[in-house]
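Listed next: structures, encoded as structure tokens.
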Structure 1
Amino acid sequence: MSSLPSCTVGLCEMLTSTDGYEFCKTDTRWRLNRDTVVLLKPVKALSNEKNFDSYVNTLSVFAVTCAARTVLLYDYAFRKLLKMAAGRPLDCGLLLEFRRFSDSTTLGYIRALLRKWYELQNVGVERDLYDLLRGWKVQAAIKGDAVKRLHPEEGPFSDVEVQGFMETVSMKFEQGLVSKTGLALVMLLQASGRRPWQLLNLRLKDLLRVPVAQGFFRYFVNVPRIKQRGGSFRAEFRKVEVIKIIWDVLQLQYEDVVSQFEAQLGSTISEEIVSELPLFYDEQELVKLKSIEHLNTLLELDTLHMVRRQAGQILQEVVDKCEVYSERTGKCLKVFPRRFRYTLGTRAAREGCGVIIIAELLDHSNTDNAHVYTRNVPEHGAHIDRLVGKHLTRYAAAFSGAIVESKSKAQRCEVPGSDIRDHTGVGTGTCGHEGRCDANVPMPCYTCIHFQAWLNGPHEKFYTHLVQERTAIFHSTQDNAVAAALDRTIIAVAEVIEVCRQMKAQAS
């Protein structure tokens, strides 16, 4: 029988999960990490005493060697089997019946669980059942199907979609409608392609600024790895480089975390302890903090880190505030973390990266799942001509500013340098932003909330210029990804043209 890391306290055998949480083996409630509790009462109610003891012995092996959510899935699968059994013994007839009515994922967990049960010599699973399970061929889930099919609602984002979503998130943050935490989480998901659980396990010391030359730095996030066999909480890391704008947002989040913890404790926290604070914290746990000593105790585990449910709520709030529409479906863009991973892998394949590089980018331990990105390299950067660009304006909603009748009607119209001019130097609108802007005008202006387009501005000419520029870039580079960088601006200019046309028609 496999040995388990444990100690005995009284009559209770104490075990430790891979996330460092101790639990009593004989309890019917195992907390394996901050996010996962395994409740054994349902199985106990459906089992006889001997089978329940055997089940606990078997599941405890998984509880100290597997990820917490994996243990939960083993438990859910076994509950389903017991409900079908309705008191019958665990035999071949039951398993054959269960197989007919179960999906391949559930069968995979049952097969692994009952095989381990027999191998540990626990009572309840006989040799004939073990032999039956060894002969089972469980169909593996189809990997990367949404990527291969470029599914418009479940697969990777198009360039226009991801650019539009990220621009809108930044705009909503500027308007005070998206929180610092929401902005930081979305930016990290998009830039790193990491799973949310990895990002929720980050601590402030994982934000790294490395000097490379006098006055110049590179910025990294040291992301904890997960899904490593036998891996524990924050045991392995892999660095992800981020650009300065993301670093600046992470610093805002850093400062907010320190401020909130110091406010709760009513005292300054030392740099050593600050470095151990979670980048994304659980507000419900924060308000329970009583002292520095209490804080130090909690920092030994993951208690203060945000749970999945909270992160999901924050992400959904961001998505709801943004209301970005997909140019592919004409519907509100469906946004969930896996799509950011798919997009990162898809873009890497499109740029010619091999499976080893893609696996590294997505933090895979091997290349098994990276092949899906290279077998059918997608081309999102479809050619946009005058008709296509104007057709997409109904869906993409790239223009975020306002249309004014004339320059004199615009905010800050009297401020020198506020005019936005096209490639020929002719004015197209006014910038309503009070602060500094380093954007390479006029192209970014059409997707900016501060842009006030003039009703009679030369938008048609600028639109024609952009389409020609895109065509020239593609012919020069033969790279759709490079040419597609102009797509969202092209759509925004086309939208301005359409709105101006409608306003003029109403006025006549």
Structure 2
Amino acid sequence: MRRAGTLLLAFFALAPAARAAPVTLAQVGTFSSPTYVTSPPGDGRLFVVEQGGRVRVVRDGATLARPFLDVSGRIVAGGEQGLLSIAFPSDYAASGLLYAYFTNATGDVEVDELRRSADPDVADPAYQRTLFTINHREFGNHNGGQLQFGPDGVLYAGTGDGGGGGDPHNNAQNPSSLLGKLLRIDPRDPLARPSAFAIGLRNPWRFSFDRQTGDLVIGDVGQDRVEEIDFAAAPARGQGANYGWNRFEGNEDFSTHTPVTNPPPGFTFPVVTHTHTAGWCSITGGYVVRDPNLPELAGRYVYGDYCKGDLYAATLPAASDDAPIGLHVAALSSFGEDACGEVYATSLNGPVYRLTSGASNGCAAPVSAPAPGGGAPPAGPPVNGGGASGAAPDRTAPTVRLTAARRQRARRTIRVTLSCDERCTAALRARGLDRRAALAHRTLAPRARVGVRLTLTRAFQRALRRSLRRHRSVALIVRVRAVDAAGNGRSAALRLSVLR
């Protein structure tokens, strides 16, 4: 009996381990030049973005006949222009708000806030609020195009350098330009303006956040020789990073095309590069796979290239296992991720595919319903998902007070005092000399007076010193937006003078 047991153990030890099913591409549908695919959090539908200006809904495997969104009359499309992506905030089920990135009729980059209608499968055609526009009329290429909500709940946008060979206006390295940047903006704040989160990008067509770790990964399209992937670990996620363009293309000096082993101080080099001599031409950034049904790709970043078409995967940041995964998508325009973490690949030729091993990952996200009562969602987004059903929503805005000494001798900081009649989250912004001067966030206890020291940015400090050599004072506008737990907000502002 002992011998039989030993033989059985030997048999199982020698038997080959069961291998995971191979990853394949399952076609979801065919669309008109799809540029992106995504889903609202907790929603079982798939939203496919078409370059010409429409967003189509796939529900239970079938594409609905009526578009969710149609902005074709407001955009210019073709080449690298068109409707390029959309993004849903975490509270979409309650707020009904979403955001779209496109090139408008003049060719400028525009990001708009849109809203779901009473029909959850159709956006409200009468609602539109522009968050920002960026002049982009000289060249039609390098528009960027990606919107993503970060782990901090704030909207990020990737912009190209404005086009033309070699970034002729040096936008990517110019901190005052919004081009060639990863931008960050809080859409809940009507006073907010986009700010540069990272600089030195040529055309970050696609970037994403790892849904498990919060790490940031950017696929930045190269020019003459090198395609690159940039990586920034959470929690900083690369804030303040300079990814090098147009001083460097990948890890090469752009002007001489000579390799650089270590980046100079102040620059961050890519973790993965591919050359045009190997058939690459325009990298398509993807996602770190967290779909439990794809164990062979778990934790690996899946990406590809528009020209090459082969899908690759790498564990970042080391990327020692960077290799093709045996799948090919012609004219690979984008990757996407649904509410369950399943990964998709789109071809500009029309097909949209899901990466699958043939089994469900066990996620069953429901379809988002319209707002309670069947009407349209509220005009503004609640901060914490707000608005429990069965109770009348709180629509009373908080009372916020902003005070300060109106004449201050500031060089590095200015001082203000805040109070709110209920618990609030406050965003403060100071602006002067046609630029941002300071930014701060505070949580306010009910009726507590809180002193806030706003630290002036280094760029503003330099501009302030120059201006005070010529003038006796410089005007600053300080604004605050306070939002309560139900998402109601109120703003206040004051003007003060910084004296010589």
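Work out Rg/Rh (Cα atoms, Kirkwood Rh), for residues 274-321 alone for each of structures 1, 2, then name the structure with the largest result. Structure 1 comes out on top.
I have 0.95 for FRET efficiency 1/(1 + (r/R0)^6) of positions 98 and 218 (r between Cβ atoms, R0 = 41 Å, to 0.05), calculated from one of the structures 1, 2. Which structure is it? The correct label is 2.
To which of 1, 2 does the computed value 85, 58, 46 (Cα extents along the principal axes in Å) belong? Considering all the candidates, the number was obtained from 1.
Given 0.10 as the derived value for FRET efficiency 1/(1 + (r/R0)^6) of positions 138 and 202 (r between Cβ atoms, R0 = 25 Å, to 0.05), which of the supplied structures 1, 2 does it correspond to? For FRET efficiency 1/(1 + (r/R0)^6) of positions 138 and 202 (r between Cβ atoms, R0 = 25 Å, to 0.05), the value 0.10 is produced by structure 1. Looking across 1, 2, the calculation of helix-only ellipticity at 222 nm (-39500 (n - 2.57) for each DSSP H run of 4 or more, over all residues; to 500) that yields -1500 traces back to 2. Look at mean count of other Cβ atoms within 10 Å over residues 178-185 for each of 1, 2: the largest one is in 2.
All of the numbers you see were taken from the coordinates with simple rules; none came from a lab. Here the structure is a predicted model, which means the values were calculated and not measured. Cβ atoms are built from the backbone, for glycine too; each structure is taken alone.
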